[in-house]
Structure I
Amino acid sequence: MIDFGLRGKRAVVTGAGRIPERAGHGHFTALALAEAGAHVACVDIDAERAKGIAEEIRAAGGSAVAIVADVRDRDQVRRAFDEAVAAIGGVDVCVDIVGFATWDSVLDVTVEDWDGQLRENLTQVFHVWQEAARRMVDQGTGGSLVALSSVDGTVGAAFHGPYGAAKAGVIHLAKTFSHELGRHGIRANTVAPGNVGRGNLDQPTGEYAVNGMNPLAAPRSTDIAHSVLFLCSDLSARTAGQTLVVDGGATAAELWGVTEEMLPALRAGLP
């Protein structure tokens, strides 16, 4: 059995509750951390969602507490961590899952949309990571910070430019937090999901390249949670400032549309 080094560690997961019509990244991440032995503080803006994931973890034999907070509000971030520390004793792992995308042309994005997307997808990550990192520094025991970025932060993000810009900012924060705080044993990384949609959990196993977007297969919610788990764990103890892209190979594809049928002409040197 693999030892993730998380048994007894204290983890805070923001956005831990499950929204039925969405992928459930926070839900599956909280479950994975608890299964690996961590005590999990499940933070969500919705009390029933926070309570639900905490109860699910405890029913499975894990350790969890529910904390209700809107992490877009700096004061509530501080309160959430105060409650988490009081309940689980400290912070060794912090995972930020909060965020969503809006869609519009760059010609039509309003000031309100721009400001809202940065607040939802970037500013709150900074506040959550900053609060967690301050606690880790005070503890003197190091720690792991993880957030969800997106493939849209690594390539163009047509019709949701503010979201892509915010996620690119999260990727930058991981590098800067790691650079500044590595001397404290603190590392920061991100997971960049591809087209997970509402979760893709109904995909048949063993079926690959079933669409023109993913050379392998579309990533699932559980794939994202397992990647977060890796970056939280001792298996990535020397990994810092990195972004793990989990997109079924979508952004690995070349741009020119070369197909197997074109190979004979290409080998012959024909245009």
Structure II
Amino acid sequence: MNTKLIFLDIDGTLTEPGSNTPPGSALMAIRKAREKGHKVFLCTGRNVGMLRPLLKYGFDGVVALGGGYILVGDEVIYDCPMDDDQRDTAMDVLKRHGVFRTIEARDMTFGDENLGDFLSGQSAGNSEIERWRKALSESLGIRPMSEYDGRPIYKVVIMCTDNEQLDEARQLLEQDFNFAIQDVAAHACLNGDLVNRKFDKGQAVQRVCAHLGVDVKDTYGFGDSMNDLEMIETVGVSVCMDNGSDTLKAISDVIAPAVTEDGLYKAFRDLDLM
């Protein structure tokens, strides 16, 4: 039997958005898949600090920060923070245009002090909005921006009310960074990630495969939002949760039931992964 590599997004896929507690059925599916000889990786936009509560459930590695930091077992196989000029340019131009910034180091997250007020005025929306709203309300490691101490930054989460607020940032940064904006228009908030083009979840899948000597065709990727796009485009078998983005569903091989309806368990079963 060929070993399969299984890559799981967290928010909206493994757990309800913002939660650190997967359904029992999902944990059973992961355990059975690993017992069958497959390897299961978290593949998330979260940094290591924000995903750490999930590690107790047992995984074979972690793709964190949207692919900017990769662990296979305990071995770091990729580590790519912004350089100082990129960080300083992004921080300055976004602040000048009133874009709310949350910056992610490997183990800590720092957010503009008025981000909580901004989010509290938004209607319920996509999984990223819900994740940040809950993370702020539960103080899940997000420190005030005033406490940022210059440590390496991998990713910037951006939120604003008008796409024009990002125009100058795009002019200055789009050559080196992908503006991964969520495709949800049901609320007034634009949100997404500013991600270095040197990495994404798809490139992370390829890096893990190369490290382990596994063919990309033997990979499975599970996601729900547009920050999973490159993973979905790369893996051998792509799965989008029914609670996910319609755009992502349209290009995925399989639509799994929603995360609240034992979606991972049912998809693992149907794909013979356990």
Structure III
Amino acid sequence: MRRRFFVDRFKNGSAILSGETANHLGRVLRAEPGQLYELSDGESAWLARTETVGRDEIHFALIERLPAITAPVRITLLLAIVKFDRFEWAIEKATELGADEIVPLMADRSEKGLIAAATKRADRWGRILTESAQQARRLRVPLLREAEKPADAFRTSTSHVKMLLSERSGALPMRELLDPATAIVDVDAPENVALAVGPEGGWTDMEFSAATAAGFSAAALGANILRTETAVCAALAAVQYAFGAFRSSCSLPNLQSEFHKE
């Protein structure tokens, strides 16, 4: 399976890969002229051939446009900041599982030292998302937002389906919250889903109240108490399954290259 990389833009039948990714492809993966790779600018994907391989830049010629998968759901993950090894594992897997936007939450029960250090980790988190999106062959990298207080993130959420994972009694099984939303799936107008996952120790009463006031419903994934990173994977997989993302239709453009017509 061909590797996929992200470029800034396509222009005149060509593209340029630069920076650390170009260095990795050229020096570590030992790319050579004539090899084929997939490129994406976040809007479309192309099969491309390496033309010149430099130390910090690799030039490509575009060959043919690739099918673009249209997802029936757009997911925003509101994720409490936890220990960085677990948080970074969670955002990596969230990218693979289709999260479109990730908002780190400065929850009341997040460690204060982690919250203070979160800003300095933003570049690293961005690289994790990019590498994971390339590995998963996604069309675009998830958007990483600045860290917010949960109440602010809840209040500004514009998603139609809003779920707050909770171990409290009264939380509804996630399936009961998803079933009405999945009754009609329109690939031309993806459903917007927000998932809020709390820290170790769960949400405080004030955070729970803020979520409820913002239209979030308490959702349960089962009888067991899950770690934050486990809950992220389970919830995202459940949403993707519920919306039939594995059956997503492909938008198939004319694959005859605009630049290499016979």
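None of the figures in this text is laboratory data; all of them are computed from the coordinates on show. Remember, it's a predicted structure, so these values are computed and weren't measured experimentally. Cβ atoms are built from the backbone, for glycine too; each structure is taken alone.
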Top of I, II, III by FRET efficiency 1/(1 + (r/R0)^6) of positions 59 and 179 (r between Cβ atoms, R0 = 41 Å, to 0.05), largest first: II
At a computed 28.9 (mean count of other Cβ atoms within 10 Å over residues 11-18), which of I, II, III: I
